[in-house]
Each structure stands twice: as C-alpha cells, then as structure tokens.
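Pasting the structures in now, so scroll down.
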Structure 1
Amino acid sequence: MLSNTDVNRVVCLQGDITYVFTSQEKGVVTQIKGDELYIKFKSLLDPATGKLKRVRTPTEFYIRCGGETYSFIAKPRQIPSRTVYLESGKKKVTPPEDLTKKNSVITALVAVIRDVFLNRIPSSWEKAKRKNFVNLTKIFSSAKVKIAETERWRIPGVPVIVRVFSISASRRVQVGEKILLDPSITKNPVAISIMDHIIAPLQPTIAVIVERLWQ
C-alpha cells in the first residue's frame, strides 16, 4: 500500500533509477532523482460535494533500477508516506536474527518492527492467510479509535507472527501501546510498537505486534 495523501519514496539499492512507467491517467505524478523515485497521487475535486476525492484505484508501476526492471501494484490508501526498497532477487537472502537467542532478541525485534514501519518487508517473510483479523472500535479519551488489522507475516524458522494494524481516530488524540494490550486483540505479544502516537482524522498510523506462536 502507498499513501494517497503524502509523497511516497522508492529507493533502488543497486544503483540509479533510469525510468518509471505507469498509468498517468490514474492521477499519478512521479519524479526521479538518482537512486530515488518519488510518487504522488493527485487528489481530484468532486464537483458534487466540493471536497477532494482521494485516489484509491490500484496502479501498476514498472521501474528500471540498477539494470533490472521491477513491477508492483500499488494500492493507494489514506496512510502515512511509505518508503519502498528495491533489492535484486539475485542476492542471497540474509535470514533474520534468531529470536530464540537471548543475546539477540531485543535487536531482532527492533529490526522486525523497523522493517514494517519502513515498508521494507524482507523477501524471506511469508504472508499469512487472512483469518480472524481484528476490526474493532474503542472509545479512548472521548474519541472513537478504530483498530483494524491489515496484514500478517510469518518469519521462516522463527516461532512468531508479525501483525500489522492501522489505527485511526475520530478526533486528534494521543494513544500508547497499552491500547493494543487487549485480550480481544492479542494474547501472546512479545513486542508492540506504534509509529505515531498522536493521530487525527485522515491521519491514521501504523502499529505492529510481534506475537509468539508458543504458549
């Protein structure tokens, strides 16, 4: 997913980006600067309501990066700006640090959460099937806070599941990780982190729960 309100960034890890091809008629503006590509979805004015209409139509991108062509389909959503890293599949995939080793557990958890926040999901991760996803609304400081699970990832060889959430609010409010410590949301968390603790209407934030699979 990419933001349909902010400028998104694509970074080529193998060299410069030489060209990008996409559907301009879908309201996409792109700009290349060396090894970075900036993507902005233009908002259209709805003549019926006089309000800005955000783009939500999936858009396909073809990007030439370091001598290789990458393609992906972006789903524009009202989320903060995202950064996408392009890395050659020819490179050896480095497995994540072993979360079962006590001396590396904190470093590994921080790395896992950072990768999600940067939209830098390692190619070795496996997307989990959608099953019993959380979707609820809580009243917090007089604001309606909506918590919706968007993705789940498995890390091969590591007994955890990485759960990604979108958190939005009816008015400006400050939230903490405790809002996710609810039995209806998680039962076996080993790490919880929220990207932005202050959220407001039309400015949702992302949260991550790393949950152990053993009891």
Structure 2
Amino acid sequence: MRILAPAWLIARKDLRLELRTRDIVTSVGLFALLVVVAASFAFPTWGRGREGVAAGVLWIAFLFAGLLGIGRSFAIEKEESCIDGLLLSPAGPEAIFLGKLLATLVFTLGVELVTLPVFVVLLQLSPGAGTAVLILAALLGTFGLATVGTLFAAMAVNTKTREVILPLLVLPIAVPLLIASVEATAAALGGRSLGSAQPWLLVMAAYDALFLMVGLSTFRHVTEA
C-alpha cells in the first residue's frame, strides 16, 4: 500500500526523536514500574483469584502509561506547529495516523517488555502454558489502546486541557477492550491454555480491526476540525 512508506517515515521520525530525548519512555516506564512495585506489596502472592486481581492492576498500569505516552507524542507535534507541517505534507492523514500508531505501539510495547517480567516475578506468578496467551493478549490489547488513543489524541491536541480530555475520551470507548484484556490475561497468568482465553482474544481482535478502520476513515476529518 502506498501509505505504508510515509507512515514508516513518520514512525521512524518519532522513534529517532525518542531515542535522543527518552522523555516518553522514561516517564511512562517509571510510572508503570511504580504501579507494579506498589501492587506487589499491596496484593497477596498466594490464594485463589489473585490472577484476576493481578491482571486488572497490570492493565490499569498499561492503560494510563499508554495514555501518558500518546498524549506526550502529540503534544510534541503541537509545538512550533509541527502538526500543521505534517498535515501539509504529501503523506496524507491516513499515513500520519498509521505512523503515529506504529510509534506509539513500539513505545508502549517497549515499556511492557520491561514491566511484565518484573510484575510476574514480584507477584510470584507462574504463567507456564499460558505464556503464549499472555504475550498475545498484551499485543492485541496494546494495539487496541494505541489505535483508540492515537485517534482521540488527535482530537484533544488542540484543546487547552488535553491532559484531562484525552482520558475522558478514551476510557469509555476502551471498556470492552479492557474487560477482554483482563480476562485473557487472568487466564494466561493462571496457566490456562489458548482455548480458555480464545473468546476474549477474538473480542480483542475484532475491536482492534474495527477501530483501525474507524481511525483510517475518520482521521482526515478529525485533523480538519
């Protein structure tokens, strides 16, 4: 597709900028690790049902860390009207959306790659056979949050209270994805196989596909508003 090349250039620009400054990864990573460490002292490391509690805490950390990173990514573009330059470029709104989505996905997955093993160790969890399900749930859930967050961050970037508006826009829409992510992650942390989490994983995949199409089709109108 012709939008993939400019989308990759936009994502690479964001990634190179982050490698120089490390603003987003540092702030988001510290936040996620703080939540994980606090949870390890607040919740028991034994007993039935702790996998569900652990999954809920984990996705709360991922959600707010992701929102923090997405909001910061668009705030940087707002400075010195960089976002206007992107919109005037030949790339097109669809490529800008995909580029921002890809960069956000890489940032968030990088944080999760560090946070998730620490979380499993501190809470003495044993995914075992559910490790593959855990990885798949993290990928699908993160992709969905990045997709919805990128779309609504473009709406909120021009408001004075974008740090407040962005969570208010994303959270109600992300409820189905978060429920499915927590259920699939709880099954994975309990060591259950793919079959037990399959319905929730299918919900997550359908959610991701739906909002990817919505984002590609509406991003042009969002940025023109």
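Quick check on the output: -0.51, -0.86, -1.29, -1.42 is log10 I(q)/I(0) by the Debye sum over Cα atoms at q = 0.10, 0.13, 0.17, 0.19 Å⁻¹, derived from one of 1, 2. Which one produced it?
Working: 1: -0.51, -0.86, -1.29, -1.42; 2: -0.45, -0.74, -1.18, -1.39.
Considering all the candidates, the number was obtained from 1.
To test your reading of the models, identify which of 1, 2 gives 3.0 for distance in nm of label points 7 Å out along Cα→Cβ at positions 57 and 137 when calculated.
Value 3.0 for distance in nm of label points 7 Å out along Cα→Cβ at positions 57 and 137 corresponds to 1 out of 1, 2.
For which of the structures 1, 2 does the calculation of helix-only ellipticity at 222 nm (-39500 (n - 2.57) for each DSSP H run of 4 or more, over all residues; to 500) return -29500?
Working: 1: -2000; 2: -29500.
Checking each candidate, the match is 2.
Identify the structure, out of 1, 2, from whose coordinates mean count of other Cβ atoms within 10 Å over residues 121-128 was calculated to give 13.1. If you can, show how the numbers build up before the last one.
Details: 1: 13.1; 2: 15.6.
For mean count of other Cβ atoms within 10 Å over residues 121-128, the value 13.1 is produced by structure 1.
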Q. For structures 1, 2, which has the highest computed value of relative contact order in percent (Cα under 8 Å, 6 or more apart)?
A. 2
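Readers should treat all values here as calculations from the given coordinates under stated rules, not as data from a laboratory. Remember, predicted model here, so these are calculated numbers, not experimental data. Cβ atoms are built from the backbone, for glycine too; each structure is taken alone.
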